[in-house]
1. For distance in nm of label points 7 Å out along Cα→Cβ at positions 44 and 164, which structure out of 1, 2, 3 has the highest calculated value?
2. One of 1, 2, 3 was used to calculate relative contact order in percent (Cα under 8 Å, 6 or more apart), giving 21; which?
3. Of the structures labelled 1, 2, 3, one was used to calculate Rg and Dmax of the Cα atoms in Å, giving 15.4, 46. Name it.
4. Check the numbers for distance in nm of label points 7 Å out along Cα→Cβ at positions 20 and 148 across 1, 2, 3 and tell me which is largest.
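Readers should treat all values here as calculations from the given coordinates under stated rules, not as data from a laboratory. Computed from a predicted model, the values in this text were never measured in an experiment. Cβ atoms are built from the backbone, for glycine too; each structure is taken alone.
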Structure 1
Amino acid sequence: MTQNVKLSFSHVGVFVNDLEKMVDFYTRILGLVVSDRDVRDDGSEIAFLTGDPREHHQVVFATGRPADLKYNMIQQISFRAPSLAALRETYRKLTKEPILELGPVTHGNAISTYFRDPEGNRLEVFIDMPWHVPQPFRIPLEMDKSDEELLSFVEDSIRSTPGFVSRAEWTAEIAAKLSHSHKH
């Protein structure tokens, strides 16, 4: 008999050039804290960061990223904000940083802001919306609108989209798919 195993994502590890700069950015802007740090026998360094007291680390930085790397292997690292106010606060902090791209958008099922960290890794901070529309879906947002205006704009923009459902309906559909896949 096959045992049903449900995995949950825990953390990501990233090779970096400048450990100090990366730790500073992720702690100052994203609110993570250093849970552990070490210099290894070979002289390389490692830092463990978390924003959740249940997780020893959610991000691990290790020195050793090749300086001449022509392509960034990380497509994106995403962080869920606890509220729209927290997302706005992160966005506000980012507007004061030397960031080349800062893009608040809605995907219908979320409000997100995308940006690059000091080493060019693409990051996202987002909140979930109570709706779902088929992905990919992306509309730019203006973060200076009031909460009511922003949420109304998102809902009005997606309500007529084919496949629009409540998050509860979408969640039930995914739960059924997962249940079915674990039986095989």
Structure 2
Amino acid sequence: MLLKEKLRKKFLLKRKKKYFSVKEKFFKPIIKLINKEKKKNISIYYPSNYEVDTLSLFETLKNKKKITTSLPIILSNRTMRFVKWRAFEPLKVNQYGFVEPLNIHNIARPDLVIVPLVAYDKFCNRLGYGGGYYDKFLSKYLKKNKKTLTIGIAFSFQKYKKIPTSKFDIKLNYILNEKGILSYK
């Protein structure tokens, strides 16, 4: 666990120092995957703390018919769920300092989950922020929704040789960075 905390600090600082804006073309591999896999319900995170800016992805998907987008919300029991949200609908800041939709009752059932991360490896393991929200959600959700895809979004400099994992960590299907999309089969 100590190694994970050390890696978190290292990569959060690295991300802050090396952050750069991404253009809409960054997300083209995701759009191709959405079209190929016929995914309709896409959950995306709202960027903060020098994460890859996903707002242009929301904007792109807003113009696609039959696609709904959603954001995560943190519940009082320290669990997470997704609620429908379209680009530029009202948001509020939660108790952890993250933004979430004002309307928290329009529950979404994503079939593609875009996951934020601090670091990743070539095996599609991710290092998150340490709260376990995504891992807890995905562990339960993927048992019932086996065809749901998970994609971590990062910069290439966030890659680490081997992320330490435990039985609670959920491996992602893909990692997208500015160099392309990585999958581990």
Structure 3
Amino acid sequence: MASVGRGKGSLLIHTKDYVLQKHGESGWRDILAASTAADREVLESILLVGGWYPIGVANRLVDRVCHVMHRGSADDEMARVSAFIADRDLSSIYKMVLSWGSPGFLVKRTGSLWNRYFDVGALTPTQVEENLWRLRLAMPVGDDRAPNRLFCGPGCPAWIEMGLRLTGADRASVRHVACRYDNGEACEYEVRW
């Protein structure tokens, strides 16, 4: 049997907060009504920011939010959800450290930041030039094994861009140039500022 990946409670908590802020209580009730009984049991429990939960619950939650409640496209909605999570999840102290640091300071630490959210996968940064980095995200594919296409596609770049903005890199861009869901060996990103 394949191993089950886990994600931090902050993913679930902040996604719920996003839905409540954008779509109100009725929107959250709609999400719960469309969830499986097992997912609903997790989502209605007392969630802990630092707790670990089955990644499948987070995958199916963002899938419902982004494909049902989107304004534009599902990918655009995931980018907004991820930026919201980054803004909420980076504590005031961490935001202060980022504001003193450089974009390279953040990008160099993306591997440890990935591990703050997921217990599966390895994100490896490599500096190419002063303001150009490549990131490689290696992990399995599968709804219950690892973060889904929404997390690796629009989600990861949006989270990193929000973090880079906190360092003062207002023109930062993160492109998802290869994806493990499109027969890539791993997801790859190009980070510029």
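1. Working: 1: 5.0; 2: 3.5; 3: 4.2.
That would be structure 1.
2. Values: 1: 17; 2: 21; 3: 24.
Checking each candidate, the match is 2.
3. Working: 1: 19.0, 59; 2: 15.4, 46; 3: 16.1, 49.
For Rg and Dmax of the Cα atoms in Å, the value 15.4, 46 is produced by structure 2.
4. Numbers: 1: 4.9; 2: 3.4; 3: 2.3.
Once distance in nm of label points 7 Å out along Cα→Cβ at positions 20 and 148 is tallied for 1, 2, 3, the winner is 1.
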